Structure I
Amino acid sequence: MHQKSYDGSNTLYVVPTPIGNMEDITIRAINILKDSDIIFSEDTRETGILLKYYDINGAKLISSHKFNENNNLEKVIDFLKEGKKVSLVSDRGTPGISDPGYSLIREVIAKRFNVVCLPGATAFVPAMVMSGFSTDRFLFYGFLNSKSGKQKKELESLKNITFPIIFYESPHRLTGTLNNIKEIFGNIKIAIAREISKKFEEIIRGNIEDVINEISNIKGEIVIIVEKSEEVKNFDMLSIKEHVKLYMEDGLKTNEAIKKVAKERNVPKGEIYNEYHKK
């Protein structure tokens with residue numbers, strides 16, 4: 001299907017909404033919502049607050065979340081056939097990005113209607129930029145499996161990625177997830193961004209072991225960025241002796257190099273010492 005987005009065809013508008021600060025919304029998004037006849041909403045109460053804030057009161061709100069989205073497929077097509085102006089929003093951010101919306105979008109495309117997604121708020125972009133890690137390329141992964149065993153398998157499959165990886169996580173699972181990342185990736189550098197664009201926005205950067213020790217009762221929407229790089233991958237390909245010698249060539253004394261290698265590989269210093277001095 002060849003879509004010409006602005007050819008006058010009936011269209012589903014995917015509208016990003018603020019992830020924190022209520023002013024993080026485009027003028028165009030406000031105008032689209034004002035002109036909408038129907039708004040499919042992940043949580044009509046949350047959307048109602050936003051619409052009230054911007055004095056938008058002409059649209060009919062229809063609940064469309066992950067548990068009932070498939071029930072709305074015929075509805076959205078019927079509205080578009082009737083020539084209604086239809087929009088889709090999630091609680092915060094862009095629908096379809098770790099939020100409901102995929103099924104509706106897919107159905108609209110399948111029935112040969114247009115889908116137009118407005119640019120706007122999504123948590124992982126500012127989190128990635130504020131991490132201080134390279135943004136030349138990165139992988140947005142979203143939520144890992146909530147079960148520890150399956151989560152570790154997912155992380156193992158990502159072990160050889162050589163650019164930053166972005167995860168979403170909930171506060172009550174954060175420590176467990178960080179411990180699993182440390183177990184699989186080692187004491188790697190990470191950044192945690194929480195409550196982006198809100199009053200209590202916070203960025204925590206450092207080696208994962210230090211970050212785990214620092215966080216306590218953390219709350220809010222959380223983004224984890226893991227700094228994966230070619231350098232990290234190459235360490236896995238080095239023997240312990242080669243790894244230690246690499247730092248000694250940089251000017252470190254033997255004990256200093258052993259200590260650094262132990263920290264990066266997340267193994268006891270004595271183990272590195274014994275392996276290095278083994279004949």
Structure II
Amino acid sequence: MQKSFLYQDKNIFYRIEGKGKPVVLIHGFGEDNHIWDAQINFLKEHCLLIVPDLPGSGQSEMLQVSSYQLQVASCQLPETDNLQPATISIDDYADCIKALLEHENISSCIILGHSMGGYITLAFAEKYSNLLSGFGLIHSTAFADNEEKKANRLKGIEMMEEYGAYAFLKNMIPNLFFKKFKEANPEKIASLIESAKQFTKKTCQQYYKAMMNRPDRIAILKNSRLPILFIIGKEDVAVPLNDSMQQVSLPQCSYFHILENVGHMGMLEVTDEVNKFLLSFIKESGYHN
């Protein structure tokens with residue numbers, strides 16, 4: 001079922017499928033809720049799935065910097081104060097998910113986030129852990145961007161400015177998959193590239209700035225008492241295996257799965273395996289019928 005609600009005067013669309021205890025699936029950069037179609041079809045028999053289009057993706061409208069943020073950013077401050085220019089942050093997207101849960105009268109859930117969706121999940125866990133019974137990072141990381149990654153984000157923003165979002169995503173998307181999958185499934189890659197036409201330059205630049213400026217959230221993994229799931233692609237170029245392996249032993253209650261011959265898109269590359277791992281985690285976190 002497709003639904004929507006108003007958040008900061010913007011229409012935010014989401015899907016609800018299934019019944020039972022709530023599980024939120026948050027998509028990543030250059031995606032919308034349809035990236036989870038195979039997981040929705042499998043998991044809807046076991047739980048209530050809430051799957052939003054993040055602001056600016058799918059049918060959801062892009063968030064705007066508030067007049068208050070602009071006023072604060074324009075204030076004359078001492079030179080010692082290092083204030084970032086007013087912009088939308090990863091925390092703003094987490095607040096949108098919080099508003100969605102309030103709209104649906106949900107007081108406890110599991111959140112599973114892919115890539116940028118994992119960054120949003122961590123921000124949510126930092127701010128609203130009382131609303132969670134568990135969360136998962138699907139090809140994602142709690143590390144902040146290092147200087148090299150930030151420089152690459154800036155180059156990406158410049159490329160989007162010059163060539164547009166579609167040209168940028170068209171080049172980026174194939175690199176998210178392991179080469180054997182790309183060779184065997186060119187139609188799936190082509191479909192994702194086609195869906196990238198929905199994205200505006202401003203939306204993608206907003207996402208990149210939010211990711212670039214997000215803080216390190218390793219402390220969330222260390223201090224949380226919640227069960228935490230990690231799904232890791234051994235051939236993931238976006239979230240290197242070594243980075244992931246530094247994190248999986250940090251939580252008090254950790255579940256992790258390393259996917260062989262998989263890049264950044266395990267939901268599509270090894271759908272059955274990922275579905276099995278998600279369901280197992282949902283059940284072990286107390287969320288099953």
Structure III
Amino acid sequence: MLVRLQVAFAKDSAAKKHGIRIMAVISARNEVEHLANTIISLRRQTMPIEKIIVINDGSEDGTGILARNHGCTVVDLPFHKDSYIGRPELAECFNAGLKIAREENADYVLIVGADHPLPSDYVEKLVVRMERNSKLMVASGCIKGEPITESAPRGSGRLIRGSFWRDLNGMQYPVVWGWESWLCLKAQQMGYETICYRDIVTEVSRPTGLKKSNNLGKAMYALGYHWAYVLGRSFLTFLKSPKAGMSMFWGWFRHNDIERLDIAEWVNQMQKRKIFERFLQIIRHGGRT
């Protein structure tokens with residue numbers, strides 16, 4: 001049982017003392033400008049990270065060399081011309097690193113973006129909360145300035161319970177549209193909890209922007225999003241960038257041969273229920289939200 005994990009940890013002895021093996025996985029493509037700060041932030045965690053695994057995704061700028069110089073375990077993947085952001089191929093990149101975490105029986109896996117340095121107590125805060133709640137399988141902090149859905153942990157900064165993920169599907173992302181959200185939604189379908197904590201705030205090294213909105217639309221189709229949710233999210237995106245909002249909706253509407261995932265029907269019904277509950281709430285309050 002963990003006792004007062006808030007106390008400062010000695011680097012290697014703490015992990016052994018508490019029997020918690022934490023490994024971080026970073027997918028990096030031409031990230032020399034940002035990666036070092038992220039790695040340094042992981043080295044400075046008050047709860048030690050046993051291994052930092054960097055997937056060097058066909059970089060041409062020395063990303064792999066930098067990661068090795070910082071003592072990371074590096075998996076080199078071949079060069080490819082186009083970005084995989086929001087695409088199923090990015091799941092394959094992460095899986096190349098997750099294979100190592102699985103084989104070494106990580107208790108927790110931390111997924112981190114190459115441009116996302118974390119506060120020194122970030123991992124400790126999440127582990128403390130997850131150790132206290134046996135139903136909590138995926139958790140993250142939030143990113144300053146970005147909208148928060150409490151049941152939807154961030155993709156970067158996401159801490160996942162290793163035993164849950166191994167038992168679920170061998171600790172790998174499915175190589176499909178919507179792969180990143182699938183893990184959290186699948187956990188919820190199984191009766192577990194996933195949380196994005198408002199009081200654990202992080203910042204990224206560069207604006208996240210609204211890139212690849214069309215890919216997000218495709219992912220929403222694969223995940224079974226209810227049409228009202230799609231319209232709402234596309235509209236909110238439209239307010240920031242009309243082009244991105246329209247692209248997101250078009251990606252959902254023109255889904256071509258994308259297959260729906262095993263959780264699609266459950267997601268659709270869950271969202272439909274939430275819409276109905278929200279509607280009743282508004283009626284009860286005389287139109288006020």
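General remarks:
- If distance in nm of label points 7 Å out along Cα→Cβ at positions 216 and 248 is computed and equals 0.4, the structure in I, II, III: III
- Each of the structures I, II, III was assessed by Rg/Rh (Cα atoms, Kirkwood Rh); the largest value belongs to I.
Any read-out appearing in this document is the output of simple, stated calculations on the displayed coordinates, not a laboratory observation. None of the values given here were measured: they were computed from a predicted structure. Cβ atoms are built from the backbone, for glycine too; each structure is taken alone.
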